[in-house]
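All of the numbers you see were taken from the coordinates with simple rules; none came from a lab. Since we're looking at a predicted model, the values are computed, not measured. Cβ atoms are built from the backbone, for glycine too; each structure is taken alone.
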Structure I
Amino acid sequence: MNSADSAPQRAADRDGTARSDGIAEVIARLRRALRRGARVADPGNRLAVAQLEVLAAVTEQPAVRPGQLARQLHMRPNTVTTIVNALSAQGMLERASSAGDRRAIELTATEAGQQAVLTWQATNAAVLHLALSTLAAPQRRALGAAVPALDALAQAIDRLADLPPGS
């Protein structure tokens with residue numbers, strides 16, 4: 001048995017209790033598979049995943065500042081600056097001085113940036129829809145039933161990530 005076959009088995013103990021090592025491995029593998037599937041489904045998309053994540057975050061939070069974005073995404077400020085510069089050059093992000101502090105910069109996605117996010121989300125949804133259609137009905141039902149728990153898990157991880165270091 002290879003490691004890919006055993007990952008789902010490691011996701012739960014014999015009593016069905018979730019195990020973090022197996023869940024983390026399966027989620028990481030799912031993210032890689034989804035990125036790969038989306039690249040195949042939309043080969044014309046020239047944006048990197050990090051650029052799309054920054055665009056999605058800015059779309060969700062118009063007028064976010066680069067430093068806030070770096071903290072939220074747990075990226076280095078210089079990495080965010082590089083991504084913002086590239087997206088601005090492509091007409092996907094706009095920078096504006098903050099009304100409250102003219103020295104501060106706020107970011108807003110342009111129509112092109114918002115469209116790139118929508119296209120990326122639609123591509124991911126289409127890839128997932130097609131992949132789900134190849135699974136047996138009990139697997140589809142199990143995944144559907146797991147959505148609320150996965151959402152709660154994502155929210156718990158976000159809350160922990162927002163805590164000060166060492167908390």
Structure II
Amino acid sequence: MTTYFTSDTHFGDHRVLNLYPRPYASTAEMDQDLIRRWNAVVSPDDEVWHLGDFARGAKVAAAVLPQLNGRKHLVVGNNDDPADMPSGWASIQAYAEIERDGRFLVLCHYPFRSWNRQHRGALNLHGHSHGRLKPLPRQRDVGVDVWDYAPVTLETLLAAPPR
């Protein structure tokens with residue numbers, strides 16, 4: 001089992017195509033490609049932490065979620081309504097602290113200026129900024145706009161320079 005991280009897929013949300021330079025002509029094209037890219041890297045036995053802004057509305061979320069491989073956790077973003085999320089998530093929360101590969105990770109949709117165990121090597125993984133925010137040390141934006149529109153492993157996040 002491999003753990004992946006991602007955020008800001010914005011399935012079914014036409015607004016994202018107007019705000020960020022995504023290479024798609026329509027939300028249908030974007031959704032199909034994001035699903036394809038997700039399933040190309042994530043197997044059914046893998047774990048995925050989605051750090052918010054999953055989809056535009058409950059109907060879209062309910063249609064897309066079963067098409068995605070992996071055991072999926074949602075850390076809600078500003079465009080997610082936890083009360084309207086479909087079943088199929090392993091967990092739904094506003095914030096999470098987990099340990100993977102010997103690293104303490106602080107997960108939230110929003111980037112922090114400071115976080116638990118920051119000065120003891122903890123990493124802050126976040127979304128929300130679509131790659132437009134200069135990261136602090138030990139902070140990584142896991143959004144699809146930063147990582148070729150696909151979930152990414154912790155190993156990849158640590159090997160690349162902060163983006």
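helix-only ellipticity at 222 nm (-39500 (n - 2.57) for each DSSP H run of 4 or more, over all residues; to 500) computed as -5500: which structure among I, II?
II
For FRET efficiency 1/(1 + (r/R0)^6) of positions 67 and 107 (r between Cβ atoms, R0 = 25 Å, to 0.05), find whichever of I, II sits highest and give me its label.
Result for FRET efficiency 1/(1 + (r/R0)^6) of positions 67 and 107 (r between Cβ atoms, R0 = 25 Å, to 0.05) over I, II: largest is I.
Using mean count of other Cβ atoms within 10 Å over residues 27-34 for the comparison, can you identify which of I, II gives the largest number?
On the way: I: 12.6; II: 17.0.
Greatest value across I, II: structure II.
Out of I, II, choose the structure whose coordinates give FRET efficiency 1/(1 + (r/R0)^6) of positions 51 and 99 (r between Cβ atoms, R0 = 25 Å, to 0.05) equal to 0.90 when calculated. Don't skip to the end; give the middle numbers.
Details: I: 0.40; II: 0.90.
Source structure: II.
Identify the structure, out of I, II, from whose coordinates FRET efficiency 1/(1 + (r/R0)^6) of positions 59 and 123 (r between Cβ atoms, R0 = 30 Å, to 0.05) was calculated to give 0.30. Display every interim value, and only then the final one.
On the way: I: 1.00; II: 0.30.
Only one of I, II returns 0.30 for FRET efficiency 1/(1 + (r/R0)^6) of positions 59 and 123 (r between Cβ atoms, R0 = 30 Å, to 0.05), namely II.
Which one of I, II has Kirkwood radius over Cα pairs in Å, as calculated from the coordinates, equal to 18.4?
Answer by label: I.
For distance in nm of label points 7 Å out along Cα→Cβ at positions 91 and 115, which of the structures I, II scores highest?
On the way: I: 0.8; II: 1.5.
The structure with the largest value is II.
Match the computed value 18 of relative contact order in percent (Cα under 8 Å, 6 or more apart) to one of the structures I, II, and report its label.
Details: I: 18; II: 24.
Working through the options, I get structure I.
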